[in-house]
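Quick heads-up: structures coming right below.
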Structure 1
Amino acid sequence: MADYIKINSTSFPDALLYEARGLELLAQTLRDAGVSEVRVPRARSVSERELVMPRISPGPASEAAMTMLGEGLARMHAVRQAQYGFDSDNMIGLSPQKNRLTDDWGEFFVEDRLGAQVGMIRNPQVRTEFATVLGNKGDTLAQLLNEHCEHPSLLHGDLWSGNVLFDNAGPWLIDPAVYYGDREADIAMTELFGGFSTAFYRAYDQIYPRTQVYNTKRAIYNLYHTLNHYNLFGTSYLEPCRRNLGVIGRL
């Protein structure tokens, strides 16, 4: 298989090192779960400058491949991890992602995911708007998330359709932003930009059904990603951020 060479185009020298470690953890956890249908490219070499991986020849995102992806992801999520968070900071797309290890998922998500992104908002009025809601509702939000998360799972962390490739044998996971958290954070992001078929969700739910409060958690978890996009790309993402924030405001 020919090589694909990814060049570090970010201002963060460790970005590709984080990516390579994330790929390795995904591959190991899929093996632990007995999943062979969902694959992860192996880093052949990595440095601050470049990451060398096998080149994936694109194939169809067929219903069978989407079923493989849903089943495999559910089985990976079912592997119980020791704690929430992660043992080092890494990246979420083009942004730094703050991490620590903890037994309190709700507090981690409120402080180290939502709070960190709100703190990065450059517009002081918008920053105050979001910080006020988190300040008023943070304890309630953390309690809700803790009550409806069974255990820490390894998350891909940036699971939109652009980070899933398909060849003629099925799905590949690429470009992770790994940490340990509520599995439904991964599933929520699959709905943010679309691209995952009904077969994917049907297969996932047959193995590991989503919780009854998933629809509420979807908005909460996707607030992290819409805030990240707002901080990176500007005001076109502000309204989606406010819609997701409104769910928290009504708790």
Structure 2
Amino acid sequence: MPVAIITGASRGLGRALAAALAARGWDLVIDGRSADALKAAAAELEGLEGAAGVTAVPGDVAEAAHRVELVAAAWEFGGLDLLVNNASALGAEPLVPLAEQPLNGLRAALETNVLAPLALVQEALPLLRAGSGTVLNVSSDAAVEAYGTWGGYGATKAALDQLSAVLAVEEPALAVWAVDPGDMRTELYAAAAPDDPDFADRASPESVVPALLGLLDEGAGSGRYSAPALLEGAR
């Protein structure tokens, strides 16, 4: 069975992707900061038809010991085919202009959105290299567009995009994707922009997952992808 590590899998896009892969028979290693929410997610995944193994490892990806646990769990399954760096932090809730950006919040967002994904890739590289695996880094359109109040968060995702591009050059046997999922109806987006009048009309995480599965099914090469564009092209 193929094996995936998915961070931030207790809710939102991480949970939706985990459910889709579980239904395909993947072995999963999932994490989240809330042990209770992660336990509930794992129980749901284990109950899906076709589900294989699910190892839930509660913790914070910003902590080195936790990252070691995640990779060790993948070793137990026998390898690693897909590493999904989905866990994210905003840096301020709700988001604020750069003139008001708390620097400690930005440091925390950089730790979660940039340093932790790189550190997890470093920890997992032996397994990824052995299986010519895939790294999926969840990005944002805020990484490439200048939206007011999204500067701090967007800067962290821009840095993640660049790390993804360079990793693809340095590790040509791997597929390295930076994927912008688009605005989604998630708790993270609600925390970022609680006054968004269009929140109810935002895409559900489940509606974005087919774009990610499409990349997997096609064996897509390294690059930056937009889920809305991929879904539009598939119509």
Structure 3
Amino acid sequence: MTPFIAEIVGTFILILLGCGVNANVSLNKTYGNGSGWIVITTGWAFAVYCGVVVAGPHSGAHLNPAVTIGLAAADKFSWNDVPLFIIAQFAGAMLGAFLVWLINKDHFNATEDGNTKRGVFCTAPAIPNIPVNLLNEIVGTFVLVFVVLFFTDATLNENEPVTIGLGSLGALPVALLVWAIGMSLGGTTGYAINPARDMGPRIIHAILPLKNKGDNGWSYSWIPIVGPIIGGVLSAFLLLALS
């Protein structure tokens, strides 16, 4: 696989399994309905694990624009490749979200609450408070990207393995990292910590023919974009300051 295709496939798997666990826990008449936050955080951690396993050897498994931008800001990834990676991540996220809807279509139809349906695709704050919600996304993503940067020591060239990204940690460590963030920091905003993870599925939610799907949450949607990017860049600046 090329790095571009790897980012599409890896992010697709991440969102298929991540939004998939949201659907399994939240939608009516699934076997996992009501199984709770621990199942959701665990499912997302394993989703990251699977995405990294697939994409890691080919692209480094960024799977997240905040990771890509943070690595570039820390001089560990070429700015020239940033747009291509972000396009791939959004494409993979949208494809994954669409398939989640398709395989759970009957359960979406069996669920009346519009906020529950939207929550399968994208995040929303438990208590709306714009400055605090933004801070939560900044802090969660800062932890994610700083740990990735702390362990990343590689260059991208034709003669060396590509290990710049989440894949630099190895699939299991990065899964444990995401699991820790979800359980410790995720209960306030749903821990998007990834602009593609939130906006890609949010767009799919907006265009799908869902009954009673309610508002798409556009007024909040900038926070899971701006917050993670700020967190990723701050982590890069701190790493450079400590170097």
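Computed from the coordinates by the stated procedures, all read-outs in this text should not be read as laboratory data. For clarity, every value in this text was computed on a predicted model and none was experimentally measured. Cβ atoms are built from the backbone, for glycine too; each structure is taken alone.
When you work out mean count of other Cβ atoms within 10 Å over residues 7-14 for each of the structures 1, 2, 3, which one comes out largest?
3
Tell me which structure, out of 1, 2, 3, gives 17.7, 54 once Rg and Dmax of the Cα atoms in Å is calculated.
Structure 1 accounts for this read-out.
When relative contact order in percent (Cα under 8 Å, 6 or more apart) is calculated, the result is 23; to which of the structures 1, 2, 3 does this value belong?
Numbers: 1: 23; 2: 18; 3: 31.
Of the structures listed, the value fits 1.
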